[in-house]
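Bear in mind these aren't lab numbers, they're just calculated from the coordinates by the rules spelled out. Just so it is clear, the model here is predicted, and its values are computed rather than measured. Cβ atoms are built from the backbone, for glycine too; each structure is taken alone.
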Structure 1
Amino acid sequence: MRRKCLLAAALLFSAVLLQIPYPLISIHIVDQAVSGEASQALPILVALLVGFVLVRSFLALLGDYLTLNIRESIIFDVEKALVARVHRLPMRFFAAQHATYLQSRIMSDARSVEGVLIGSMVSLMVSLVTLAVGIGLILYLRWELAIIVMLCALPYGYLHYYGNEKMRSLAMTMQEKQAQTSARVAESFAAIRMIKGFGREPHQDRRIHGALAGLHDIYLKTNREGIFCSSGTQFLAGLAGALILGFGAYLTLMGRMSVGEVFGIMSVMNFVFSPISGLVSTNLSIQQSASSIQRIYELLAEAEDPFTTGASPNAMGGDIRIRELRFGYDAATPVLKGVNLDIGEGEKVALVGKTGEGKSTLMQLLVRFEEPWSGGVQIGGHSVAGLRLDLLRSHVGIVDQQVQLFNDSILENVRFGRLDATDAEVHEACRMAHAHEFIVHLQDGYRTRVGERGARLSGGQCQRLALARMFLKNPKILILDEAVSAVDSESESAIQKSLAVLMKGRTTIIVAHRLSSLLAADRVVVLEAGVIVEQGSHRELLKRQGPYARLFHQQYEIQHAISPTQALAG
């Protein structure tokens, strides 16, 4: 990369230096044309001028092409690094961020850093060299005119200084506003079914229009500052050109300069004020990039999960031991208040309780999506706090109520469970999950794209693909977090058959309210107010008439027209 950067700089600098002969040769050509006495050297001068232009253009083309490739390569590396970094951040980070907002930050910020990459840095240096060459030529041709250039350069320096801090602040605000607006628009489109169902299109229009108006205002303010700097530069260039032309005409009339020299100096003016304008533009780009770099640094400064650090035992069992586990999402409100629980290898345990009692939170601590305040969890005799995260999470499989599917084929979505699985293994996993039957009736079979978040499939079909994915993963410990709560009765029947096979021989924790799921458990554990208040089999807990029996009354008696006594008898 360093060699490419040096080569690009050398090519562009050479292109700048090859501009030097242009005004010098032009002086002789114009003077001969004005005098009407063409020498034998005139064709040679014209040929030299054309040759310099061709070589300079070719070198500039190569330099720009190489710079473009270097810049895009660096931006690509920055994007990859940011995506990899964000993927390794803890779950708590994502709870406070909108996915589309993060996407916008990564893509726009990575693209914006080009202002301080090789492209802008070389552009800055080339502009400075061009400016120096231009001033040097004017000094060589007529030193008095260099004073005019320097007097015009002083106000430019003030504009440069004035714009720095202001543009940096505005650029950061603009990018932040852009990310927030993108997140709001994406959120609205994702919820389009609900919006239409409630007839809230005008309301959403107003919400998004408000965000767009704020973004529009900051764009206007930012561009107004840019226009001010650009207009000031153009004024200075025009003023200097007019002064030099007038003074040059005076010197010509006095016989101290030729018309060719005036023409040559006027052509050199482009060497001076074009880079001045370029310097202002590059400065604005650098200010915008500085704010992007600050936002990138904020992401990189986030503490990531220790994904590949920790113990890697050769073998791990499926038993779970939880001791005095305490945790909360904020210091003032503990969710778990000293949970103690032992689960034997191969045991099926149902975890029940009212909403907000900490059931799903306990599962998040098990796989270290969150870290406990105190206490600990052991799996197979190993503390999860000391295990490599990739090893721990390969050991535990989670099937959620909300199935996450990519807008890809069914084949690749299921293969996500084990990336090296063959097509035949994917098909077998789908058969075990009772998904093969509906897949083969789709027009493209296993190549069918499921749509964003599985939009082209029913809830039951998505859930069966999630189970097929878990069959491929083949974890020692299985967590079913409301895995069948959002499917119809027919789908539930097929899913329950798949679950019976999937749970066989695995330690299974079932977070559920449905009776069919609870009956499959060897033991039911009841969470209340952040602690375990009772545990036992379904029948035992119904007999006790305690918290579990009360939950059973509340959740099922009306929905299923069944009483605890009837359930116990059945």
Structure 2
Amino acid sequence: MKTSLFWAAVGCLAAQVRAKAVFAHFMVGNSKTYTQADWEKDIQLAKDAHIDAFALNVANEIPELTPSLNIAFSVAATKGFKLFFSYDYAGLGAFSKDAAIKLCDDFCNKPAYYRFNGKPLLSTFEGSEKAEEWVEIKTRTKGFFVPDWSSQGAFGAIAKAGGSGGKPYMMPASPWFYTNLPTWDKNWLWRGDSLWFDRWNEILYNEPEFVEIISWNDFGESHHIGPLPRSTTGPDNYPHDGWRAFLPFVIDTYKNGVATITKEGLVGWWRRSAASACGDGETTGNTANQLQLEFAPGQVSQDKIFFTALLGSSADVSVTMGGTAVSASWTSKPDGGIGLYHGTASFTASHRGDVVITLRRGTTEAPGSISATPALKRSQMGCIQGTGTGNFKGLCEFNCRYNYCPISACTCTSLGAPIPEPQPQSAPGFPAAGLDENYSGLCAVACRLGYCPPTACSKTKQPLVVPTVSPFAPPACTKGEAIAAGELTGLCSYACNFGFCPRNVCRCTGQGVLNGPPAQSGSRGRPREGLKDFGLCDFACSRGYCPGPVCVGA
């Protein structure tokens, strides 16, 4: 799937007081050939975007990365920029404790190393299986540790960490994700579309201590916002510089509560072809590798042109594709008229050619340079629109409108001048029978104000349950079969039961709460020569089921 991007100018703990900070995930493995000029260019562009530091993703190949790291820290010190390490435990295997400590010993005292409350900030990518080692690593490095939670979810991490309450949170922000790297058994996309706009709205509402942009230069996953290297191939040869265009405004708003627009602008992004225009190349929407339900990519990614404008006042938007007008509209406008506008335009396989997005006010095109500041600071705003998933959707949409939008259940999608609550019409409500405490606050407020949906709330106290899994977790595959009868029949039946059901060879026939797969034994598996199994043999053999001759143990 090809992509295009266009832009044009038109902790806060009680005992910790520190400015918020924004980082960008930087793959040091992609900078082995960087010169001083390369580092100077990237760091200056990051500073121009108001990014505070690069989170340097370092794989377990430190000798190969050290020359580039030395240049990076030297340039960063000269430019007043910061860097810190994100230890990558997935790419080339786990670090030893001594190797992790030595890397910090070599660099953490350099002037350009980012420190939080006087301690060097240390992070990870994956590595939860080595979590216990970080007790000693933290002690010996005197570091402030912000680990990456495993893709298995937060519950295990919270148990190991003694709970998450009151601890600084580093919130991710990523524009989209598409990868096709056969060497790494990666070929999927995740829903992106409006994610870059949506995520920054969530950041402004949640106000986390840190934000990490994913990524600056991970070109193989297509979510880079940094400049392209001198030569690229595949899906990473499309410039994404436009995604940096409005970062100064949103980052300044995140840090200071308000920002001034001095130049209006427009950014657009889209796929170059409709989903039905070509084959999917065995790409999936979602990935069984993370025990997700897989879909056809066209079911996940929308055939739309997405655009965001930074404006001092409202403007009309129109879009043409190949000279033909396509229906376009704003889907989100800032309260008060000053700020980020977002919209979409749908297209079909019959549409071809260059995309032109135009903003107009009356009969003239919208100007560029201005000076406009929103009337309200973040501290004066409240949530005025939000949503939720499943049975929470209606409750969240009602409550978020009146600035009650708990992040444990709802997502605020728009901030603005707080809307006064209507007059109470009833007593506070309770969760409906068989539900849990996640509904308590939402039902108490909504029922009191006259919205009391019987599928979620009751006017009298009812017996509740304690959920054993998160009510917000998406469904997983619990039963499946091979698409074609034959060698993979048993493997699909086994693996789909545990959420691993690759759609290119298996069909999921049942969904529900994920059945946790058995622990891996340390062994591996591969399909017989000439058979494409999309990971089934490795998944099954590593858990003790390795049917031959279809699978070969390794």
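A compact table of results
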{"quantity": "Given 3.6 for distance in nm of label points 7 Å out along Cα→Cβ at positions 95 and 519, calculated: source structure among 1, 2", "calculated": "1"}
{"quantity": "Given 8.5 for distance in nm of label points 7 Å out along Cα→Cβ at positions 263 and 471, calculated: source structure among 1, 2", "calculated": "1"}
{"quantity": "Source structure (of 1, 2) for helix-only ellipticity at 222 nm (-39500 (n - 2.57) for each DSSP H run of 4 or more, over all residues; to 500), computed value -21000", "calculated": "1"}
{"quantity": "For Cα extents along the principal axes in Å computed as 121, 50, 50, the structure of 1, 2 it came from", "calculated": "1"}
